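In structure tokens below, several structures.
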Structure 1
Amino acid sequence: MNKKFLALGRMKSGERNKLEQAYENHLELLKRVGEIQWYKFEGMKFRLADNCFFTPDFAVLLANGEMEMHEVKGAKAIFQCDARAKTKIASEMYPFRFIVVFPIPKKNGGGWEIQEF
């Protein structure tokens, strides 16, 4: 059996994958109930070093005026090496709260698990 394997690749800048779209739907609900004032997909880009940048999935303005940067990951196992390092470095360099969110499977109640940096 000869199976062809294809790399998934990355989405074009400004395009959301299904998980990011699901999280944006969650943010929209939070906005409607007044927990957040505003959010923007790929709304901010952070310079970490020469030719090294980090663009969190969402910039989020909370109801109390604080800004957070949210990164959406499919599983904790995916959030390692480069992504973890960039999130940690950005959290140490910039005055924002950096949050990584992971989906909780529907069989376990659904929703989002939050890891803060």
Structure 2
Amino acid sequence: MFDAAVRVSWSYLDDLAARPMFTLKDWEQLVSDHQPPNALLVAVDETDGVVGYTAAHPEDGEMFLLFVHPAHAGRGIGRALLDAAHDALRAAGCTEAYLLVHEQNERALAVHRM
């Protein structure tokens, strides 16, 4: 899902976005570097399984990774995941949250502006 979303949303990276950015080992390290605590939120549908995900870190208010498969874009999944992450952070006592987004990632910026 990450690679499919990157190919569509990170086209400003040219050739870098066209191929997988992380090996399985890289992903395992990335995830382990962001534990604990965190909240993993996953969007699923009945036919395609996982269609989006995000993670949030209540300890520092970071929202880490927010991706929706491009085949499911425009259906409000990203916004629902963003809202659910905000709810998880609020429930953990966070009063502020942040999510780093590249200034050229128009698709992500559109979700965050809603």
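Once relative contact order in percent (Cα under 8 Å, 6 or more apart) is computed for every structure in 1, 2, the highest value turns out to be that of 2. Out of 1, 2, choose the structure whose coordinates give helix-only ellipticity at 222 nm (-39500 (n - 2.57) for each DSSP H run of 4 or more, over all residues; to 500) equal to -11000 when calculated. Of the structures listed, the value fits 2. Can you tell which of 1, 2 yields 11.9 when Kirkwood radius over Cα pairs in Å, for residues 29-84 alone is derived from it? Corresponding structure: 2.
Source structure of the calculated read-out (Rg and Dmax of the Cα atoms in Å, 14.1, 41) within 1, 2: 2.
Just so you know, all these numbers are worked out from the coordinates, no wet-lab data involved. Predicted model only: the values in this text are computed from it and were never measured.
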